[in-house]
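What follows draws every value from the coordinates through simple rules; no lab data is involved. Please read these numbers as outputs of a predicted model, since none were measured by experiment.
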Structure 1
Amino acid sequence: MRFPPARETVVRLLLLVALGGTLYKGFMKTPEAASNLTPKSFFDGLVNDGENTAIMKERHRDVLEATDKAVRVRLEELRSGAYRPEPGSLVSEESLVRAIRKDEATRARATDDELRATEKLERARRLEAAGWRMGLLPCPPAGEGRP
């Protein structure tokens, strides 16, 4: 090997190092590797993701409730005569009633989403407490597929 190495050789070597680093980082993100080689980081990530999801879903539900309340207030103002929409306005009693129905359906889904996020967080905490590790080898066949 001659010194200094040719520019092409240096570029190839740097590309191989970058490829190796990418493969390593990708492998360490799999649950098989992360749960066995870096369990603390793996479970911290699971619990943190669960907490963030639960917080986000709770905030989303709160925003939907506030929106629903504002639409209901506007509908009451419209019915009592305190609010009169401009001619050609998109706001009408019918549109407000439709908006309330839509908000109620969306809030019901948001409540379900919040419940699922809480369950996800609890599941991550249970896995961490149990010291769960995903196997590095393929799972044996189960049920009818077993020889």
Structure 2
Amino acid sequence: MDDFDRRFEKTFAMVAFASNRHLVDHMRRIINLLEIDAESALLWGLVAHLSVAHAMHPGAQPADLLAPDGFLLGEARPVRLADLVQVSGLPKETVRRKLEKLRERGKLGRTEDGRWAVLRSGVDETTYEFTRESVKRLLQTARVIEGILQHARLD
């Protein structure tokens, strides 16, 4: 057992509490602030991640991947419905229906061949500020968990 595993074992309840508090709060904020249900948020996130994963290389610097406005250089790759069904584990009809609602809200677009893409215009001020605050909260949670692990009694 390495040092992390020992520290995790000794502080499990506190680490689980801090981690779960962050995740539950994040889901609550998505539902209330972005006015989007959890499954739709999952699908919106999957479209965003899968469409840019090809460009996200380990160790890459922001200047290598991002334009001055903070968005990805180059083109995102739209995602097939079948891939979203497979990765999400949700029923095909549920995925299709939720994607259509996201399209109606201006969050997603659809290509001529039926693939799905996140629309840059769908990242409005509310979404931008939500993401900014989410990153701050994630970093704070990471600091809390690191502190808990560092103070574990290993005797």
Structure 3
Amino acid sequence: MLEDELGIQIFARSGKHLTQVTPAGQEIIRIAREVLSKVDAIKSVAGEHTWPDKGSLYIATTHTQARYALPGVIKGFIERYPRVSLHMHQGSPTQIAEAVSKGNADFAIATEALHLYDDLVMLPCYHWNRSIVVTPDHPLAATSSITI
């Protein structure tokens, strides 16, 4: 058993029953999960080199982008790359920037500058129009350009 090899108790027992994980066991389980995650990453890298059009893509974005701007793009991507597993993570601009910064997403699609993250680069990908909507008789309707 691993406990014998390490010389510590990973699980607390009552008779033949495991009752809880010891503090040392909790650390060991956390590290084991990290190791298993790295094994999955190694398998993914090997698969990507075996099949260049196969792999996983993790995108972080806001609800608005996921709901309104991306469905057509995602549909086209899936049709073009059917062997790529696409994973979407929705969150606030800060949450999605953090996901990229921590390596939990390959990239994020955001609508505002994420100046809090010096380790990230923002690239424009499309123009976002904002409009002021007024009735025809409103004083602003006579202007051609408005600043806020």
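Can you spot which of 1, 2, 3 the value 1.21 was calculated from, given it is Rg/Rh (Cα atoms, Kirkwood Rh)?
Numbers: 1: 1.31; 2: 1.04; 3: 1.21.
So the calculation was done on 3.
When helix-only ellipticity at 222 nm (-39500 (n - 2.57) for each DSSP H run of 4 or more, over all residues; to 500) is calculated, the result is -20000; to which of the structures 1, 2, 3 does this value belong? Walk me through the numbers before you get to the answer.
Values: 1: -26500; 2: -20000; 3: -11000.
Going label by label, the one that fits is 2.
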